[in-house]
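Before anything else, here is the set of structures, which you'll find just below.
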Structure I
Amino acid sequence: MSLQIHSSLDRLYPPFAEAAKKIMDDYKKLGIKVIVFETERTWDRQVALWRQGRNSSGIIVDPKKCVTWAAPGWSPHHYGLAFDVVFLDEKLRPTWNMKDKAKKRYCWDMFGPVCTKNKVEWGGYWSPDRRDLPHHQKWFRPLKINEKIWYKTIRAEYWKNKDKEDVWKLLDKRNLIV
């Protein structure tokens, strides 16, 4: 069972890693002090995160404790297609609770345009009940199939060899990444 947190951009789909680097550079230029907290996520870690705020059937019992909306296998983190950031405080220590509310608002307001410029989806643009402000994920080309079928395809490819690079080959072969 591995609950290890991976934060290296090298664990991301290579074209997405390039976009992530540009995003982090743009944040730095804007004076936003963040670091990449997590990139690729193990199955066990996703299970542990998924269980927070839910009962054993997966039903949400405490929405304030929920930290992910993606059940195991449905997270782009598994496939090197997402990353999360965390703010740095005045002493450059990671913090989820930036005390300066105006600065925090400024940072969140800048995330969206920076991500859009770099063709990355920001979790802050999701519906209010599903927002995930630290989350960034790669855009996919519009598909004629629904998202569940898309993720089933990715999951099936991944589980053949349990290798995210098989998923990357599928994305490249089908030209599905923007």
Structure II
Amino acid sequence: MCTYHGWTYDLKGALVGVPGFKDYYHEDLNREEWGLVAAPLVETYHGYVFATLEPSISAYHLAYGPDHYLYVSGPTTSSFDSIYRIDRTGSVETFYRGLGRPQGMAFDENGNLYAAASYMGRKGVVRIAPDKSIEHFVSGPGIVGLAFSPSRALIVATTNAIHRVDVGIRGYQP
């Protein structure tokens, strides 16, 4: 059971119970997309269980936005992590909540925030507009970092490679 949400899972990791499914989620939650994800490697030793997790768990990721806020994520093993923003006085507020392991972040010149994260069960890069609307932008596993190049390409770092994606978008220049 997820102690935060109260969601329950069967022994194979499928989501089987969602408190408030009708009242809070309006029966619009695809349970197949929110099941538990198996760890890539699990071993036991003298009764202890060891499992590998995705890179960057509990590392902080930062981006400075055109609105002069500092954006911060601290990915965990949750599928409902947040990106926070901090103003010049140190006040913290939640900018967006509902991402899985939000990691590398970058802004474009229009104030859209791009983050390496899982969203609605899909891994990749999401684009979050200033009005907090969100969409998948690039799909792919293992993405942990990103930046815009001067040639309007998105540079994407995975756990084992760096890729250039020609997107025609100018990154924010503070």
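Since every read-out is calculated from the coordinates, none of them should be taken as a lab result. Computed from a predicted structure; not experimentally measured. Cβ atoms are built from the backbone, for glycine too; each structure is taken alone.
Which of I, II yields 3.0 for distance in nm of label points 7 Å out along Cα→Cβ at positions 14 and 158, as computed?
II
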### Task
Using distance in nm of label points 7 Å out along Cα→Cβ at positions 22 and 86, single out the structure from I, II with the greatest value.
II
### Query
For which of the structures I, II does the calculation of helix-only ellipticity at 222 nm (-39500 (n - 2.57) for each DSSP H run of 4 or more, over all residues; to 500) return -12000?
I
### Query
distance in nm of label points 7 Å out along Cα→Cβ at positions 46 and 134 computed as 1.8: which structure among I, II?
I
### Read-out relative contact order in percent (Cα under 8 Å, 6 or more apart), computed value 12, structure in I, II
II
### Message
For Rg/Rh (Cα atoms, Kirkwood Rh), which structure out of I, II has the highest calculated value?
### Response
II
### Query
Which structure, out of I, II, was Rg and Dmax of the Cα atoms in Å, for residues 6-93 alone derived from, given a value of 14.9, 45?
I
